[in-house]
Each structure stands twice: as structure tokens, then as C-alpha cells.
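Some structures are shown below for you to check.
What follows is calculated from the coordinates using simple rules that are stated; it is not laboratory data. None of these values were measured; they are calculated from a predicted model. Cβ atoms are built from the backbone, for glycine too; each structure is taken alone.
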Structure I
Amino acid sequence: MSLMPFTYFMPTRVECGNEISKKTGELVKDLGVSSVLIVTDKGVRGAGLLQGIEKSLASANLHYEIYDEVEPNPSAETIHRGTEFIKQQNIEAVLAVGGGSSIDTAKGIAAMATNPGHILEYEGVGKISNNPLPIIAIPTTAGTGSEATNSTVVTNKETSFKLGVLSSLLFPNLAILDSALILRLPQEITAATGMDALTHAIESYTSKTASPVSQAFAMQAIKMIGENLTRSYFVGTDIESRENMLVASLLAGVAFSQSRLGNVHAISHTFGGVFNIPHGIANAALLPFVMKFNLPACADQYREIAIALGRDVSGLSTVQAAEKAIETVIEMNQCMNIPLNIKELGVSLDVLPKLVEDSMRSGNVFVNPRLTKASDIQLIIEKAYEGDLEGFNNSNRNNSATKIIEPAVVNV
């Protein structure tokens with residue numbers, strides 16, 4: 001990577017430790033607030049994961065209310081209802097407890113509690129002008145890294161489009177990483193969120209706007225995920241691998257908050273918006289195909305990724321070593337029962353033009369390591385649909401069936 005000017009900014013305070021969420025009250029009180037809105041989903045609440053947090057808040061004499069309406073691929077309407085609720089209750093801070101959907105929703109509520117209009121008006125970069133309410137994030141999955149990022153992703157149900165809102169003001173004030181909260185995570189969620197974190201790290205590491213700082217975070221995340229994800233999946237109750245995955249997810253989040261991502265996220269967000277496919281599973285299934293497409297542009301980096309994932313590449317050419325990174329991702333998907341094509345996820349090619357157009361709206365396309373046109377996005381989707389990893393090196397083709405879409409905004 002050539003030297004270039006870069007900025008590193010990540011203001012989030014991070015507290016990590018087994019059962020540290022039982023200290024949430026005193027940690028939140030340090031922010032100078034007296035009341036919080038817990039933003040979560042009914043699954044997290046039903047699993048009893050809020051009990052220790054609620055007790056801690058009560059012990060610190062902090063008033064709290066609970067908003068548990070978060071759904072997968074959270075909608076603008078959910079954020080709007082949460083914003084109305086927090087204003088009515090005159091609450092001073094937002095505490096997300098859950099996966100990326102809960103944290104994204106909490107960020108949206110915190111921002112719209114202090115800014116005018118509707119969340120959909122803030123699509124793009126740097127449009128939030130007023131400081132949001134303080135944001136505290138307690139992840140209950142090891143994958144999204146949202147507790148350390150400057151963005152939130154919102155679904156516009158009217159257009160079936162997932163849009164991004166990016167602002168340095170959206171970094172949480174505090175992230176609390178408690179491995180005890182993910183010990184009972186189901187295998188399928190462990191797999192999906194873990195591969196989501198790996199996708200973040202790989203796309204950040206190879207991004208055109210990567211810096212030495214973001215790459216350092218990304219590479220450490222890749223190494224830790226390679227060493228801990230499958231153990232978390234098969235053992236589950238191994239506290240060390242669970243904590244390592246939480247830290248790896250955070251590191252990947254820090255990395256991509258500085259560098260953006262790539263074509264996997266450009267496409268997977270459309271799958272969430274149109275088909276309501278869980279984000280981590282969509283990323284995992286797409287990752288080998290985007291890596292295959294990108295290989296001619298970043299073989300050296302893929303070689304480094306293969307080594308970080310534990311592959312022996314001695315005696316191999318750079319390209320052969322790079323292929324080992326792709327093979328490893330496929331093997332990880334296979335052993336955790338993640339589909340090797342997107343057809344099994346419920347993707348339909350009947351709406352292929354919309355999938356291509358919505359993907360090209362993403363700013364991630366422009367930082368993807370290999371120059372990407374609309375026809376390339378179409379090819380990636382078609383190949384991933386069939387599970388066919390051959391024939392990518394002849395892409396960047398002209399395809400009269402699909403017009404290149406220039407995005408109206410730079411999206412996440």
C-alpha cells in the first residue's frame with residue numbers, strides 16, 4: 001500500500017471483561033446522565049440478558065425505560081417510534097443491548113432525538129449537525145462491530161432499500177464487551193455474526209482507502225477470528241474464544257469505520273432490504289465470490305490474509321497463496337453450515353436489475369480494491385446464485401442489459 005494522507009479518529013471508550021455488564025450502572029453514571037432508554041429486541045429480553053444490566057442501573061439510581069421493538073434489518077419506522085418515545089419520557093441517553101440491529105436502532109434514536117426531520121433525510125456522510133444523546137453499546141453477538149463504528153444502517157420499507165447514515169457523531173460514547181452475554185448464543189448466530197466480522201476485516205484490509213492504522217486493526221481481527229470462530233461455534237461455552245471473538249469484532253469495526261468496506265457489503269445490503277436476509281449470512285455467502293472477483297487487484301493482500309488464517313503458503317506463488325484465503329473462507333462456511341450459494345438464502349434473480357442498481361448506490365463500490373462496474377455487480381450476483389467461482393478474471397465486461405448507475409449519494 002502506498003503512503004497517503006489519512007486520519008484516525010475513534011472516540012469510543014471500551015470496557016471489556018467477563019460479567020462487566022454488571023457494572024453498567026457505574027460506567028453509565030460516569031457519562032453524567034441520570035436516565036437511559038434500553039434499546040433491544042424481544043429475543044434478548046426474553047433470554048434474560050437484561051437482568052444484570054437492569055439491576056446495575058437500579059443500583060446506580062439511574063432511571064431506565066425499555067424499548068424492545070427492534071427487528072432484523074431495522075426500519076426507519078422503528079427508529080421514529082423510538083424517537084417519539086424517548087422524547088416523551090425526557091430520557092438523557094440511549095443504551096443498546098443486542099446485535100447490530102439494536103445498536104443501529106439506538107444510534108438512529110439518539111441522533112433523531114436531537115436533530116430535526118426524519119432519519120431517511122440523513123442518508124450519506126456528515127449530515128448530522130447536532131450531537132446525539134450519549135450512546136452506550138453492549139453487543140450480545142460477536143460480529144457487527146457497531147459498538148465502535150460511525151454509522152447506522154436503516155431500511156426504507158417503501159423502497160426496500162437499506163441506506164447508510166455516516167457521521168463522526170455516531171461513534172458510541174461507551175462500548176461494554178461482556179463475553180458472559182454471548183455464551184448461550186445459538187450456533188447459527190455465532191456463525192453468521194462471526195463471518196460478518198471476518199467480512200468486515202477482509203474488506204477493510206483491502207479497501208482502497210485503507211491506512212496503516214486500519215490495516216493493523218483489520219489484520220489482528222482476521223487472525224483472532226481464524227483462531228477462535230470455529231471453536232466458539234463448536235464449543236460455545238469456551239469463555240476465552242467468546243471473548244476473543246468479541247474483541248475481534250470490535251477491532252474489525254474500528255478498522256472499517258476508518259476505511260469503509262467493499263462489494264460484499266454493497267450487495268448484501270440490497271439482499272437485506274429486498275429479501276430481509278440476515279446481514280451476516282448474506283455477507284458470508286457472498287464473500288468467496290467477491291474475493292474471487294477482487295483477486296487480480298489484491299493478490300498480495302490475500303496472501304497475507306491466508307497466512308493470518310493459519311494457512312501454510314510456503315512454496316506457492318502469490319496467486320496460489322491468495323487462492324488459499326478464498327478456500328479457507330469456503331471451508332469455514334462449510335463447517336458452520338452456511339450455504340455456498342445465495343440461491344439457498346432466498347435470493348431471486350427476478351429482481352436482478354434492482355439488486356444491481358441498489359448495489360451501485362453504495363459508496364463501498366468505489367473503495368472496493370478492484371474497479372467495479374454495474375455489469376460486474378451483475379456477474380458477481382449471478383455467479384453467487386449458482387455457486388460458480390470460475391470465470392471472474394474476464395469480467396469488467398460491457399453488458400447492455402444493465403446500465404451503470406452513478407449514485408446520487410455516497411452511501412454506506
Structure II
Amino acid sequence: MTAQAESATRSDDGEAEILDLYRKHLSKGRATVADLFGGHMEIASEGSWVHTSDGERLLNCGGYGVLIMGARHPRVLREVQRQLDTHPVATRILLEPAVARAAEALLAVAPAGLDRVHFSLSGAEAVETALKLARANGRRRLVSMSQGYHGKTLGALSATAKEVYQAPFRPLLPNVSHVPFGDLEALEKELAAYPGEVCVIVEPVQGEGGVILPPTGYLPAVERLVRRYEGFLILDEIQSGLGRLGAWWGADLYGVTPHVLLTGKALGGGVVPVSAALADARTFRPFDKDPFIHTGTFSGAPLLMAGVQGAIAAIQEDGLVQRAKVLGERLLPDIERIVRENCQELVVDVRGQGLLIGMEFADAGLAGELLLELFNNGVVANHSMTGSSVVRFTPPALLGDAEVEFLLDSLDRATRDLVDRRARMPEGG
């Protein structure tokens with residue numbers, strides 16, 4: 001543990017006090033979830049590890065895909081600290097070099113043909129940007145995929161086809177429909193009904209849907225259909241991009257050229273919140289004409305743009321895209337083996353691409369139980385927002401051999417503990 005982490009660990013604010021503040025001022029529901037995990041507080045992080053106030057450390061294979069380069073990567077911290085010491089927030093009137101350099105760096109690693117970028121803070125904001133670009137280009141109907149996840153602001157939520165998230169906030173955007181991921185016939189029906197009017201938003205791999213991989217040839221076929229019917233294609237790579245799939249982009253991996261590509265999560269280097277919508281020049285033309293048609297006070301803020309430059313440099317310098325590919329190819333068969341040996345009867349499927357790996361259980365309750373058992377064995381993982389029966393692993397691409405073995409040993413113990421505990425439960429319990 002570093003000196004900073006040790007110092008942070010010693011400064012215990014008191015779990016009970018913090019939990020009470022959550023209940024009073026933040027969310028009683030969030031406090032209940034924290035209670036399930038023992039009320040621990042995370043107070044420091046470095047690399048692949050999170051440190052708690054009571055001196056424990058946890059291997060972070062969660063974080064919803066943010067930490068491809070781990071926590072507090074030195075390259076990212078240097079860039080952000082330099083910017084913090086000089087000019088963290090801009091006037092938004094004068095030219096500012098950090099945003100220009102961040103755009104240059106991001107577009108240099110983007111799929112060919114994308115040469116414009118609009119920066120935001122959250123993934124949902126990037127989705128809103130893309131939906132507005134679609135409307136500005138005349139596509140006012142929206143088709144998204146069942147089990148897809150695109151955020152929870154009202155426009156993004158309209159595309160997030162999950163009843164529990166949508167129901168309290170209806171009516172949402174009009175003229176929105178959802179089709180099954182992988183069903184080209186259903187998609188063509190929607191496009192053919194309104195040629196020249198439809199925007200399609202799709203993820204290369206449905207992360208929050210439970211790590212759902214596309215059928216062979218599906219995404220190129222989606223693009224062909226969209227272009228045949230003069231539609232508009234948004235590829236949501238907020239979770240899958242920047243190396244998570246073992247390629248810079250799912251667009252590269254699956255051979256797709258969208259009108260707009262979305263990125264986020266890892267874009268801020270695990271230090272600052274940043275997202276972006278990348279587009280070709282023709283698609284971006286409405287924003288080129290009027291620089292005030294779509295703005296945000298902190299869009300392109302210098303401090304955030306320093307994080308972008310640091311993140312891209314870290315991925316390149318550490319070879320994290322290739323490392324994600326190699327690590328994924330190592331982890332997936334070992335996770336499958338552990339499931340086969342320990343809990344085959346509880347698990348429906350194990351699947352993944354790169355370092356986006358999912359274990360699908362027979363029901364959501366089992367997924368929640370495994371998350372707790374993993375936590376008790378020193379590993380943080382995530383559930384999936386729209387595929388709640390799936391436990392998702394999104395580890396950093398910098399895992400060393402010892403950390404890989406720690407993850408696999410912890411999963412082995414956690415799955416055995418899960419089976420043992422269920423065996424001791426009273427019948428019908």
C-alpha cells in the first residue's frame with residue numbers, strides 16, 4: 001500500500017456516521033445496499049485495488065468499465081495535476097489548447113471517417129448529444145434494442161428499454177420503439193416503415209444487458225440496413241470502447257462505421273468524468289453552423305481534457321488494448337472451468353469479449369448472492385442494470401499474474417461458499 005493509501009485508511013470517519021448521512025441526505029435505498037456489504041467505506045485506490053477504512057483491500061473488477069487503466073494511473077494524474085495547477089476551468093469564450101489537443105488525441109485513435117467531437121461529462125449526456133444530432137439531421141424516430149442501456153436522462157432513458165427505469169417517468173420521447181438485439185427482421189420492419197426518418201442506437205456488446213454478444217455478422221448487417229433505408233446509426237461504445245473489448249473500439253472489432261460513436265467511462269482515465277460523441281463532418285454540420293445550439297458549461301473543461309489526454313496516452317504507452325485481449329482470453333476459460341467444477345447447476349452461461357465478462361445465473365437472486373460472496377473474498381464486481389441475473393467483471397487491463405490468480409482463487413472460493421450456503425438453507429428458504 002502507498003503512503004497516501006495508508007494515511008487515508010487511518011483517517012476513519014466512522015462507517016455508522018457515514019451510513020447515517022447517506023440515509024439523511026442521499027438515498028435510503030443506497031444505504032440499504034451498503035448495509036448488505038457490511039457498511040464498508042472505500043477511501044483510497046491505486047492500480048487494481050480499493051482500500052477501505054478498516055484496512056481491507058479489494059481487487060476492483062467492477063467500476064462499471066471505468067478503470068481500464070486502473071485507479072490513479074501516474075500518466076493521467078500528471079496531466080490532470082499540471083492542468084489543475086495552471087488553468088482548470090475555461091471562460092468558454094477564448095480559444096483553449098487542452099480541448100483542442102484532447103480532440104486531436106481522441107480522433108487519432110477513433111475509427112476512420114470520424115473527425116468531429118463534442119465532449120460532455122456523463123455517458124447519458126453523450127447519448128443526448130447523439131440524439132440531438134440525429135434530429136438535426138432529420139431523423140425523429142428512434143429504434144433501440146431490448147436490454148440495451150443508454151443512460152437515465154429523459155432522452156437517453158427513452159432508448160433504455162427497461163420497464164422498471166422507464167415506468168415512473170413516462171411519457172418519454174415520442175416515436176420510440178425497441179426491437180430484440182440480434183433480430184434483423186424486426187429492425188428492417190421498423191426502418192422500412194419510415195424510410196429516411198429513423199435513428200438506430202445499438203451497443204457492440206450489451207454490457208448492462210448482461211454481456212450479450214452480437215450474433216456473427218449482425219452489426220455490419222445493421223449498418224447496411226440503416227444505410228439502405230437512409231437512417232442514422234449511433235454506436236454506443238461508452239462501456240465497450242477504449243480497449244475494453246480487446247480492440248480500441250467495437251466498431252473496429254465488428255467492422256462498423258456509424259454516423260455517431262459514443263465513448264465515456266474510461267475516457268477520463270479513472271480520474272475525471274468525461275464522455276464524447278464522435279461524428280463525421282457531414283453529420284456534425286448542424287453543430288458546426290451554430291456553436292451555441294448544443295453547449296454545456298463544463299463541456300471541454302481544461303481539467304477534464306487533461307484527463308482525456310492522459311487516458312489515451314496511458315492506453316497507448318502501456319499497450320492496454322492488447323493486454324485486455326490477452327487477459328480476456330486467459331480469464332474466460334478459467335472462469336468457465338471454475339463454474340463447471342463448482343456451480344454448473346446454478347449458472348446458465350459464461351461469456352465475454354476482452355475484459356467484459358459475464359456470468360449469467362438462473363435467477364437474479366443468485367447473482368446478488370455471488371456478488372456478496374465475491375466481496376467477502378476480496379473482489380468487487382458488478383450486477384448488470386438491465387440484465388440483473390448477470391454478474392459482470394470489468395477488471396483493469398494492467399492485472400499482473402498474481403492479481404489474476406487472486407481473482408480466480410477468490411471466484412473459486414466464492415462459488416464454493418455460495419453452493420455451501422445454499423445447501424445449508426432450510427428447504428424452501
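Out of I, II, choose the structure whose coordinates give distance in nm of label points 7 Å out along Cα→Cβ at positions 250 and 274 equal to 2.2 when calculated. Going label by label, the one that fits is II. When semi-axes √(5λ) of the Cα gyration tensor in Å is calculated, the result is 34, 24, 19; to which of the structures I, II does this value belong? Label of the originating structure: I. Given a computed value of -15000 for helix-only ellipticity at 222 nm (-39500 (n - 2.57) for each DSSP H run of 4 or more, over all residues; to 500), which structure among I, II does it belong to? Comparing all candidates, it corresponds to I. Upon calculation of distance in nm of label points 7 Å out along Cα→Cβ at positions 290 and 370 from the atomic coordinates, which of the structures I, II produces 5.0? Attributed to the structure labelled II.
For semi-axes √(5λ) of the Cα gyration tensor in Å, for residues 106-241 alone, the calculated result is 19, 19, 16, so let me know which of I, II that is. Only one of I, II returns 19, 19, 16 for semi-axes √(5λ) of the Cα gyration tensor in Å, for residues 106-241 alone, namely II.
Starting from the value 15.1: which structure in I, II was mean count of other Cβ atoms within 10 Å over residues 42-49 calculated from? Attributed to the structure labelled I.
Just checking, which of I, II has the largest value of mean count of other Cβ atoms within 10 Å over residues 58-65? By mean count of other Cβ atoms within 10 Å over residues 58-65, the leading structure of I, II is II. Ranked by relative contact order in percent (Cα under 8 Å, 6 or more apart), structures I, II are led by II, which has the greatest value.
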